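In structure tokens below, several structures.
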Structure 1
Amino acid sequence: MNTTQQNLQQKLDLPPIEQIGMVVTDIDAAMAAYEPLFGPWTLMEVDVDDADYRGKTETCRIKMAFGYSGELEIELIELVSGNSPHREFLDRGLSGMHHIRYRVEDIDAQVEAATAIGYKPIWSKRFSADSAFCYMEKAGDPLLIEFYQRP
């Protein structure tokens, strides 16, 4: 763990990283390439409806594949359609490691604490009173952090 990550975890009193998210252009090829490291994969295609994305309500469709390295979940994401942080990443000509996820008990408190140290929420959705996600960015850092709350 690098010093920046260590400081972030200490400042925000975060649990260990639960997931590493990687954006790919071809999920089938990525699953085949990473199968020896993180497979077998669980694949799904979902719509993320009515999420707040940079102050606008947006919907996107993504394919996701989930594998593991021990307890660490590895998520492959292929954007099918719509606007999301994944499109921004691809539009910058990037692919690969995109975000790290922390599972938290109180997403609102974590977002507030992260905002206080320079992070900005860019993509979020509340599914119920106790289930939500929020992606956050910090100027100058290409890696996003995701807070995820669920029962």
Structure 2
Amino acid sequence: MIQGVKVKKLKLIPDDRGRLMEILRRDDEMFQVFGQVYMTTAYPGVVKAWHYHKKQTDNFTCIRGKMRLGLYDPRKDSPSFGQTEEYVISLDNPMVVQIPPEVYHGFKCISDEEAVVINTVTRPYDPNDPDEYRVDAYENDIDFDWRK
């Protein structure tokens, strides 16, 4: 596992009215600090990758559709330097994946419907200092194939 990445399996609680799923609580072992919560989506087959943050920790989950989350560790001082990982997240496989600073990440919608992703981050977005560093999804040195 990439150093600093944490995964928490989530539980859907159904009743006759619908379903409930807790994603992240302040008393969770993996909780750090609240910055903001946002939603992002991707249409079927669309890849949103690669980027990392220097200051921010992300907590990704998928609440509709299915996403293939990819991670890559470029940190030369990390014991997991050069490693990649992937997680398939959906309501059929609910989890939250915590992504530490400086770990590249991205996702692809692998369902026939739009993937809806909730991200709870440790820092609010600042348009004057976006803390987002990108490389192309396909043309890079990362050993990860978004085409599959």
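Laboratory data are not the source of any read-out in this text; all were calculated from the coordinates shown. Note that the structure is predicted; figures quoted are calculated from it, not measured. Cβ atoms are built from the backbone, for glycine too; each structure is taken alone.
A value of -7500 for helix-only ellipticity at 222 nm (-39500 (n - 2.57) for each DSSP H run of 4 or more, over all residues; to 500), calculated from one of 1, 2, originates in structure 1. Structures 1, 2 were shown, and relative contact order in percent (Cα under 8 Å, 6 or more apart) at 24 was computed from 1.
As an exercise: Kirkwood radius over Cα pairs in Å, for residues 69-116 alone, calculated from one structure in 1, 2, equals 13.3. Which structure is it? For Kirkwood radius over Cα pairs in Å, for residues 69-116 alone, the value 13.3 is produced by structure 1.
Once distance in nm of label points 7 Å out along Cα→Cβ at positions 21 and 77 is computed for every structure in 1, 2, the highest value turns out to be that of 2.
Quick check: 6.0 is what I get for mean projected area of the Cα convex hull in nm², for residues 45-132 alone, calculated from one of 1, 2. Which structure matches? Label of the originating structure: 2. Out of 1, 2, which one gives 3.4 for distance in nm of label points 7 Å out along Cα→Cβ at positions 13 and 53 as computed from the coordinates? Traced to structure 1.
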